[in-house]
Structure I
Amino acid sequence: MLDVPPDFKYKHHTGIDSEGAEISSDAITLFTNYGFFTDTLYQTPEEYLNKRYFTSDAATRFMKSGITYDYKNTPKVELISIGKSTKQDSDKIGFFSGSDYIAICQHAGKPFSWPVKLPSEVKNHIVKTSLSNNVYTRTARLKGGSPSEIAIYMRDQRTFVKSRNSYYGIVIGAKHLTAKQQELVTKIFSTLRPKPVSPIEMDIQ
């Protein structure tokens, strides 16, 4: 459920595996999507680093020509520690240039340094998360001035369905906003709250 000014109009869109809509005024259009497969928005730097994609990249350093690799024989790389790059690190010419973090990894017991660069979408967005009364909320906004973009994702933690390995969730976003429009959209987002979950929905497995 969402509260919007009276000049906003609602237009429903039927999707393949979710329900979409536009809620718009003359100047602002909010795009919504609801279902099990809604976009959960951008990762935070911490979330990206915790997935350790860079260890897979680092493993390629130890691959040998003429060998076909799969999950069974891919070189094993372990993370020892990770820290933010210093200006001296990121200003280096070549392999470490532009790095955001330096990971200390090891392969076959031997440590080595590996540069980690955050994807642009992670670096360019401010992401905040919260969990209260079984409601998980995630907001993302583009860094910098206007025009800007802002989005919110929300789900009730009690709606998890094992067969889909997912939750009912809603995402609402808007782009090309001026600073004043972004302020209004932020206020609209603050009114978003989940529809009460029925006992049937809570018991879905």
Structure II
Amino acid sequence: MVKRAQGRTIVVSSSQSPPSPLILGLDCSSATIGWGLVALNLEPVLYAHGHIKPLKPTHELLERLDDVYNKISDLCNELQPTHISIEDIFLFMKNKSQANTITILASFNRVCALAAYRKTHNVTFYSVHEIRKLIKTGNDLKDKIGKEDMPVIIRNNLEQSFETMINKRGNIAKETFDESDGIAAAWAHAINLRG
């Protein structure tokens, strides 16, 4: 089932109601917030995924942050997660580590975390390295995992129906990687909870 509402796409992967714990993973940025909803029964199961588009940089920063806060609050109200897993920001990003960039990314990351916290009171941050290590170990993967590998890993190990979005130029759309990173954050937390 696919639903489109309020600038985001929701793809529900299973027709059954998800069990608890229900983990919402978020990959937060100022351009796109990818998310995935993973339930943990005996094994992690992907129930929904999508992305949220914040307001464009032509708007004032506080207006953009308020918009994101409301969209994450609405998403939590709709999906009713019991846990939130957020990919934390890097303090240094090669070729992107300007103070202004880090400040904006940190602002979006923490506003998303605050909105989620107010709904669940259960937020965990993971570095991208921790997320990939948990997924690699939890699925006996041998090779190093890169951002571009995650959609295929999700298809092969979590949900076969996870689709790659294609942009107007015929390339893989950036939103595919944002969604797969949000799914990966939830999946890693499920693996961590399972122990």
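Each value in this text was obtained by applying a stated rule to the coordinates, not by laboratory testing. None of the values given here were measured: they were computed from a predicted structure. Cβ atoms are built from the backbone, for glycine too; each structure is taken alone.
If you line up I, II by Kirkwood radius over Cα pairs in Å, the top spot, with the largest value, goes to I.
Using relative contact order in percent (Cα under 8 Å, 6 or more apart) as the calculated read-out, with 21 as its value, let me know the right label among I, II. The correct label is I. Of structures I, II, the largest value of distance in nm of label points 7 Å out along Cα→Cβ at positions 40 and 88 belongs to I. A value of 2.9 for distance in nm of label points 7 Å out along Cα→Cβ at positions 152 and 168, calculated from one of I, II, originates in structure II.
helix-only ellipticity at 222 nm (-39500 (n - 2.57) for each DSSP H run of 4 or more, over all residues; to 500) was computed and gave -14000; which structure, I, II, did it come from? Structure II accounts for this read-out.
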